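Peer 1: Following are the structures in question.
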Structure P
């Protein structure tokens with residue numbers, strides 16, 4: 001992680017888990033027990049959280065602070081499932097509604113540091129959206145998680161000028177439709193090159 005000069009100190013740390021612990025961790029995050037990259041990301045997120053807390057750069061005064069700090073660390077490291085409401089609800093023992101609120105609050109509070117991870121998720125979701133096939137060249141569709149779509153909708157709602165909404169497709173589960181102008185705004189706001197989005201290229 002960055003030192004006081006902004007340089008990066010690379011540490012090679014061994015993590016030892018019993019088979020029971022490894023399985024419990026894999027089950028909690030919904031990953032395979034041998035998904036070493038996912039386990040490493042979780043370990044790195046934990047180290048980030050400890051570093052920020054014990055260096056007093058990020059103090060937790062309330063349970064909400066603790067949850068948002070922890071979730072921000074998981075999101076910033078790209079831990080699988082960390083942006084999913086179901087996973088967040090399971091990890092923090094919350095209802096779906098509470099998990100949705102925690103995700104939204106964490107994104108709003110730590111948007112600047114989560115921007116790279118969010119931009120990557122937006123880019124991945126929009127990299128290959130296709131047209132709906134209804135003869136409307138301005139209408140596009142894409143697949144994304146409900147949590148990511150909620151974040152994108154927040155961006156659209158904050159636009160100074162009214163933009164066409166992002167709507168769930170009635171034909172395909174997990175698929176959403178919107179207009180090119182909306183995608184252009186989302187991409188510009190998240191610094192995602194339009195060339196990466198097939199429908200905008």
Structure Q
């Protein structure tokens with residue numbers, strides 16, 4: 001049996017709307033984050049069972065052993081957290097209005113009908129998404145062109161390197177041929193010199 005003579009529990013009961021399932025789910029999640037509750041509320045549980053579970057969690061979160069000021073501060077923090085939760089939810093659902101001229105309105109209406117969209121918000125969203133995709137495609141095309149240019153330059157450089165290799169090979173062949181011709185020429189000169197020396201010696205003997 002729980003002792004609900006705790007004044008903070010009484011204030012908590014006044015704060016809670018036990019018929020608001022969203023608030024009950026939020027409170028259960030809040031106590032989970034604070035380490036009080038281990039399990040979430042079942043979706044098929046009755047309001048009375050949920051209320052009882054929430055109050056049990058509150059009893060552990062606001063114990064009588066704590067000073068009243070501490071419990072009141074924790075309850076104030078819980079209330080502020082609930083207010084912040086509702087503000088975030090309202091901001092998420094907030095609708096903005098914009099003014100457009102009649103020509104733009106008619107064009108939006110045509111797009112809405114053509115693509116079977118629910119409202120003008122979806123029309124504008126689809127246009128924004130479409131423009132974003134176009135920008136992405138343009139960026140991709142630009143990047144592809146840059147890569148193609150780099151590839152072409154690489155192939156061009158590779159061709160120049162191959163041409164230089166062929167030129168070097170041809171030059172080496174010419175050098176080898178010149179060296180071979182030089183060797184032959186040297187042999188010929190040496191042979192001629194040898195013959196001339198022999199002839200000169202024979203003439204002296206005679």
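Peer 1: Where does the value -16500 come from, among P, Q, when helix-only ellipticity at 222 nm (-39500 (n - 2.57) for each DSSP H run of 4 or more, over all residues; to 500) is the thing being computed?
Peer 2: Values: P: -16500; Q: -28000.
Attributed to the structure labelled P.
Peer 1: Can you tell which of P, Q yields 1.13 when Cα Rg over 2.2 N^0.38 Å is derived from it? Intermediate results must be reported in sequence, preceding the final value.
Peer 2: On the way: P: 1.13; Q: 2.86.
The structure behind it is P.
Peer 1: For percent of Cα pairs over 19 Å apart, for residues 14-125 alone, which structure out of P, Q has the highest calculated value? Kindly include the intermediate steps, with their values, before the conclusion.
Peer 2: Values: P: 46; Q: 61.
When percent of Cα pairs over 19 Å apart, for residues 14-125 alone is computed for each of P, Q, structure Q gives the biggest number.
Peer 1: Next question. Of the structures P, Q, report the one carrying the highest value of FRET efficiency 1/(1 + (r/R0)^6) of positions 86 and 158 (r between Cβ atoms, R0 = 35 Å, to 0.05).
Peer 2: When FRET efficiency 1/(1 + (r/R0)^6) of positions 86 and 158 (r between Cβ atoms, R0 = 35 Å, to 0.05) is calculated for P, Q, structure P comes out on top.
Each value in this text was obtained by applying a stated rule to the coordinates, not by laboratory testing. None of the values given here were measured: they were computed from a predicted structure. Cβ atoms are built from the backbone, for glycine too; each structure is taken alone.
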